[in-house]
Structure I
Amino acid sequence: MRTQYYTATSLDGFIATEDDVLDWLFPLGDPSTSSYTAFVAEVGALAMGSTTYEWILRHGEQAEAKTGSPWPYAQPTWVFTRRVLPTPAGADVRLASGDVRPVHAAMHEAAGGKNLWIVGGGDLAGQFHDAGLLDELIVQVGSVTLGRGKPLFPRRVLHPLLRLVSVQRMGSGMVELRYEVERMPAGAVRCR
């Protein structure tokens, strides 16, 4: 069981524009030729921030066209928010706030031995990293630059290093990079 941050980013390190638009991403590749199908088959629970969650809710028609449901995930999903948000009928969505560690423990229990997916955003993935709970970053880098927007991973990670374990070309517009998060020695302090 691994805790994974699986996402896409622009070449200059942004997962969305400053107003949470992802239109730049869709022309770059076909999800059916990416690792997504194999990846999500191994996921037992998800965590996401409220901005990501609300984006998914706003685009429920596209999810319904592909999956038959406006909510695209069968797995239990924890949404980090300080607000009360609507939940789609029939979806296993749980609202959470605060420290990621107790949520991680609940996700671990619910996942049935499968992996945990930190969907986004970048700061939420960073909180799992800060708590020593993130095992892997799987980043699909698109051949566009946005200039500014929502950062991929707003953390300074100098030590321990992220260890590159694979690179996969995805057509002419994207590449997938997989990084393993090396564990820190006992008593060491993470850089932020």
Structure II
Amino acid sequence: MRGEIRIVGGAWRGRRLRVPSGPGLRPTSEFLREALFDILGARVLDAELLDLYAGTGALALEALSRGAAGATLVEVNPAYLRVARSNAAALACQGRCRFLRMEGLAAAAALARQGRRFHLILADPPYAGDLAEATARAVARQGLLLPEGLLVLEVSSRAALPERLPPLVRARRRRHGDSALLFYAAESPETRSA
């Protein structure tokens, strides 16, 4: 095990989550999670959440701590998924979680075929390569967001993703050190005609 990180807000504030060591695992920092959830604010309350590339489950568990109704956690690495399940069990919230051992893009397609839609989709794909853009395009194309939903991507601060991924448009970009948060929402009639 690499160590632990803390839940930074909500009912489980201060509770610790296990973090394994392993290739490609880069848990979202406490600082960045706090910034993200400060921006999301009340949007988290009663939300159905999809956490793509969930790793330890920190993003989904942070959302549940802050009042999200339920979370689907997607992680392809079985060891990381076991840790995410263990973290959920330690918080006694397994009943509000669904765990899928799948790659993020495959999960987006499978969930779309099932007719699943979400208020919030949080995606923290590996920084290397173009997986962030591919994920954003898949979410947009598959129609996984509810009409007032929001997709949030954690990417390298050097990443250059398009402003528009029809039917989504970037509503906000927030940089924090080597990372950036990109917020995409459904295009409004005003932005479509712009």
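Using helix-only ellipticity at 222 nm (-39500 (n - 2.57) for each DSSP H run of 4 or more, over all residues; to 500) as the calculated read-out, with -6000 as its value, let me know the right label among I, II. Walk me through the numbers before you get to the answer.
Working: I: -6000; II: -9000.
This value belongs to structure I.
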Working back from 2.2 (distance in nm of label points 7 Å out along Cα→Cβ at positions 31 and 71, computed), options I, II, answer is structure II
Please compute Cα Rg over 2.2 N^0.38 Å for structures I, II and give me the label with the greatest value. I
Assign the value 32, calculated as relative contact order in percent (Cα under 8 Å, 6 or more apart), to the correct structure from I, II. I
Supply the structure label, taken from I, II, corresponding to distance in nm of label points 7 Å out along Cα→Cβ at positions 7 and 151 with the calculated value 2.9. II
Which structure, out of I, II, was distance in nm of label points 7 Å out along Cα→Cβ at positions 47 and 63 derived from, given a value of 1.9? I
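Only the coordinates and a few stated rules stand behind these numbers; no lab work does. These numbers were taken from a predicted model, which means no experiment stands behind them. Cβ atoms are built from the backbone, for glycine too; each structure is taken alone.
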